[in-house]
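Take a look at these structures.
No value in this document is a laboratory result; all are computed from the given coordinates. What you see is a predicted model, and the numbers here were worked out from it, not measured in a lab. Cβ atoms are built from the backbone, for glycine too; each structure is taken alone.
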Structure I
Amino acid sequence: MRCRKGHCNDELNTWNQEELQFYSMHRFVAILRGINVSGQKLIKMKDLISLLEKAGLQNVTNYIQSGNIAFDSKEEQIPILVDQIQSAIKSEYGFDVPTQILTAEKLKRVVTRIPYLNKLDVDHSKIYIVFLDQTPKDVPEIDVKFKGDDEFLIQDDIIYLYLNTGAGRTKLSNNFWESKLKVNATSRNWKTTLKLMEMVGG
């Protein structure tokens, strides 16, 4: 904002508090792992939205029931936001929910680097993204017996999957990657990943 000489304070005073709050907010997406799956860790989305708003997050919305939450916050430090969400859920429901926070920039990077869209007769329903909470220190060679007919590509803290065998039959599960890479993993299909980018304004 430009200010005329000697008039900065006057011009700043014309901004109301809602405008100042708007420009200090940041949009994020939180992906929660393992809720509402096979009758375990059941959380109604409307209740989760209310809980997170009480915890200080704003403009909270969700996509489907598997734990995809978009929100605004003045806080920029992702570890603080993760703790804020996990602590609220733990206090209300009594169980831990692994949580990752994604920015618009990260989601754009994920989408623009996807390696499978140029495949002949690509089936978008076979594309999955595994989000890692950090870049693995070591990436061991994956035995072909685990890979089978499925394809994967590890790029920093993201794993791209093309699951020819299907998500229900693949051995390249979240638990598999966590055991091999020693990091936390949460996966989403391609459709949901695109929706997450839309939710965060990407």
Structure II
Amino acid sequence: MRSGRNAPGALEDASCHLCGGMAATRRGRESLPELRTRERLLLREWAEGQGCLLREDPTLRLQRRSSHGEHVVGFDSESDIWWKTTHPGKAGVGAEFSYELLPPFAIAGIKARELLPSEYLARLILHNREFGDDVRLEGFLDEDQPSLVVSQPHIKGTPATAEQMVQQMKALGYRASRQPSGREKELDFLL
């Protein structure tokens, strides 16, 4: 694994590279698999130009390695950094909404969908801006089913309770869309 982390602006730089390369493409004219393939090629090109085209998953050599929802994670105790590699051929999972056809255009349904690499990067950029985090794009794992590699500093502390999460989100200007009952694992928040 290379030493150190990429510059803080790597997420934004890669995102701009994707936007520039996809400028002529309008969503709706290409299928999601076609868009995903084009974006992977553009990210590979970006990573090669930045010297962060990876041949091996950096989490393989780290402690506390485990697989979670959208990443395989490993902890580097020397740098106090978590390294995260998206599952092969994936770039995270997001929600896709369907709406009623007539006003007031209420949400008719929601389903999970594999994100495009550009959507994954945009979500990480937003997360950094909204919550003051320091998630960084570290590279592109160049395999038949490529992965994106990010890093994030370890945050010391104890897991927050549902009520503490609600209070912190309110302090950041969000409001809970429902009150925690203590049984749910996730809470919804609105800005």
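Ranked by mean projected area of the Cα convex hull in nm², for residues 60-131 alone, which of I, II sits at the highest value? Max of mean projected area of the Cα convex hull in nm², for residues 60-131 alone: II.
In this comparison of I, II, the computed figure 0.95 for FRET efficiency 1/(1 + (r/R0)^6) of positions 140 and 172 (r between Cβ atoms, R0 = 25 Å, to 0.05) is attributed to I. So if we calculate distance in nm of label points 7 Å out along Cα→Cβ at positions 100 and 116 for every structure here (I, II), which label has the highest result? Going through I, II one by one, distance in nm of label points 7 Å out along Cα→Cβ at positions 100 and 116 peaks for structure II.
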